[in-house]
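The data blocks that follow each hold one structure.
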Structure I
Amino acid sequence: MKTISIILAGGKGERFWPISRRNKPKQLLDIFTGKPLILEAYERAKKIGEVFIITTKDIEEPIRELTNDDNIISEPTTKNTAPAIYYAINEIKNLRDEDIIVIQTADHIIGNIPTFMKNINLGIEVAKKDYIVVFGIVPNRPETGFGYIEISGEVYKNVYKVIKFHEKPSIEKAMEYISKGNFYWNSGMFIFKKSVILDAYETYAKDIVLAYRRSRNIQEFYHVVNNISIDHAIMEKVRNLALIRAEFYWEDAGSYISLESLFKKDENGNIVIGDAVLIDVKNCIIISKDGICAVYGIENSIIVKTFDSTLVIPKSKAQNVKEIVELLKKLKLDKYL
């Protein structure tokens, strides 16, 4: 029995536009920790076993150069996590039914690596008992950008039975979840035995299985397979799901708001990255690339300046940056993407 890691690195990082672009999405950025997120994920995964990376053709070569690893599956298009994981598991050579697979994503910020490895090793032991393991993050704010997992009692020490997955909630519902105390953020990290996850696909996602069997290559598979997440396809339906409460530091680089947990604020509650001058500015996130950003009389906003684009948006709307990207596509302003 061996353990391998699969890193999902196909995200576009559109909520970090304009510092995140098609040819340099957030997993290649070093703004968060000083090192590209994909490289940090790869270095963590190497501590577990052999690593395989699923990504897009746009950034396959930069990832290969960063990791110096050829175990890369290049998607012809993005069809979400369920098809990607199924394809990778079936294409990885010499992977036996009893082998353990650890799923991570390339846009997590993780600290306290010894504790992380302790939790991963616990997850591996639980997965050997035919559980599908998910890591739950203790919420520290009513976050509307994450899914939540509801749990019941302990199965083993720090291992809990999952009652239900919950969609990204409204702010009111998120506050309710936190007040109940048995809701965790869904980290998107999973551990399972190959035979167990393939059985789950056969039971709950037969369309993906059939698409793979009927396809002669990756292009055909991605052309016909449905776009669906592993959460919707599998995790919301299986009964043998167990949650490990993460004891390590975790943050999802999901929007500019995530920077608030990584950077120290000034006396006015501002986070400033790059050159900027501020007058009467409070509770803002300001990122200035290629020049200086001058801000006067602004509160509770995100301001990002790059060599060719500028973003100004209320912090409360940080998740909506993606709508701006969609509008740029519609207007055919691809040079800014």
Structure II
Amino acid sequence: MDAFYASVAQLDNPELKGKAIAVGGSETRGVISAASYEARKFGVKSAMSGNLAVKLCPELIFVKTNFERYKEISKRIRKIFLDYTDLVEPLSLDEAYLDVTQNKKGNPSASLIAQEIRERIFNEVGLTASAGISINKFIAKVASDYNKPNGQKTVNPEEVLSFLEALDIRKFYGVGKVTAEKMYQKGIFTGLDLKNKSLDFLETHFGKSGRYYYHVVRGIHTSEVKPNRIRKSLAAERTFSENLSSEVFMLEKLNHIAEEVSKRLSKSKVAGKTITLKIKYSDFSLQTRSKTLPYFINDKDLIFETAKDLLYQEQLNNSVRLLGISLSNLNTETKKIPEKESVSVQLKFGF
């Protein structure tokens, strides 16, 4: 979806259409969850502080997040996907992989299916979406950002290698800002530069990720579209209107966060063993502290007590602007998901 949270806000409030808006945060505090394309022209983007965003775009309008509404619209969009294939792997509320090798419409063209789905989303939901179409998930993901907003990009099998070789290394899915800087230092600026490095070189300098980079730049990515993705963690966090320096006040906030995590765990019918406390300080530095228990928990009091122990584990570096609690090592990782029949004819359908 294109700027999903911001687009939903503009859909629900037509007066915001065509205007620079930010979802979440405020002029003085908090972090932006999403920005409209009108705001992005000024350099406003997600994960940016509201204070910085309004300096870049003085006319910026802040709107509150509305996750219930996002979930509602996401379900409507997913229902459209399921009219075409049952192999739908959601990545988030606004993004998913679809395997249409064998589809319910009997349409031999993946590109035409993507176009039809985008048209239906616009006509039935009122929002625009972009799509990437190719032989595997990695290339489709990269291509999906190519003609945003409201566009699509098809990378045919015979175009894969030339497409990847010409690609800016920052466009490779899985290469973040820090990794990109490290690659620049090693003389890697494009896909071709990456392809010219040996597997041994990449593993030496990038660890386990080196093998991943070696294969994807050659168009090799064998991960299937998995409709039954197993949840690996669950979390909640809060950014405060004023920095907290008293641990007494922090415990009060942690208690509320623990309650929210417990509710989400119960709703998802899962429990976890590893509790992680996330602390963001007033200087925006980040610290995490974790503890693994010998048993699964989802009880609010146990989560709070463990988070409390982690808070007192060592002295705080500064006043605190954000606290978060996450549970990982979930019992979902021991649950067996029914295996689906493997699809091995991805290169054979039409584009």
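Each value in this text was obtained by applying a stated rule to the coordinates, not by laboratory testing. These figures come from a predicted structure and were not determined experimentally. Cβ atoms are built from the backbone, for glycine too; each structure is taken alone.
For this structure, a couple of remarks:
- Which of I, II leads on distance in nm of label points 7 Å out along Cα→Cβ at positions 149 and 197, largest value: II
- With FRET efficiency 1/(1 + (r/R0)^6) of positions 245 and 301 (r between Cβ atoms, R0 = 25 Å, to 0.05) derived as 0.45, matching label from I, II: II
- A value of -8000 for helix-only ellipticity at 222 nm (-39500 (n - 2.57) for each DSSP H run of 4 or more, over all residues; to 500), calculated from one of I, II, originates in structure I.
- Read-out FRET efficiency 1/(1 + (r/R0)^6) of positions 69 and 125 (r between Cβ atoms, R0 = 25 Å, to 0.05), computed value 1.00, structure in I, II: II
- Taking relative contact order in percent (Cα under 8 Å, 6 or more apart) as the criterion, the top structure among I, II is I, with the largest value.
- Structure responsible for 19.8, with mean count of other Cβ atoms within 10 Å over residues 181-188 calculated and labels I, II on offer: I
- Computed 2.9 for distance in nm of label points 7 Å out along Cα→Cβ at positions 101 and 213 - originating structure among I, II: II
- Computed 62, 52, 45 for Cα extents along the principal axes in Å - originating structure among I, II: II
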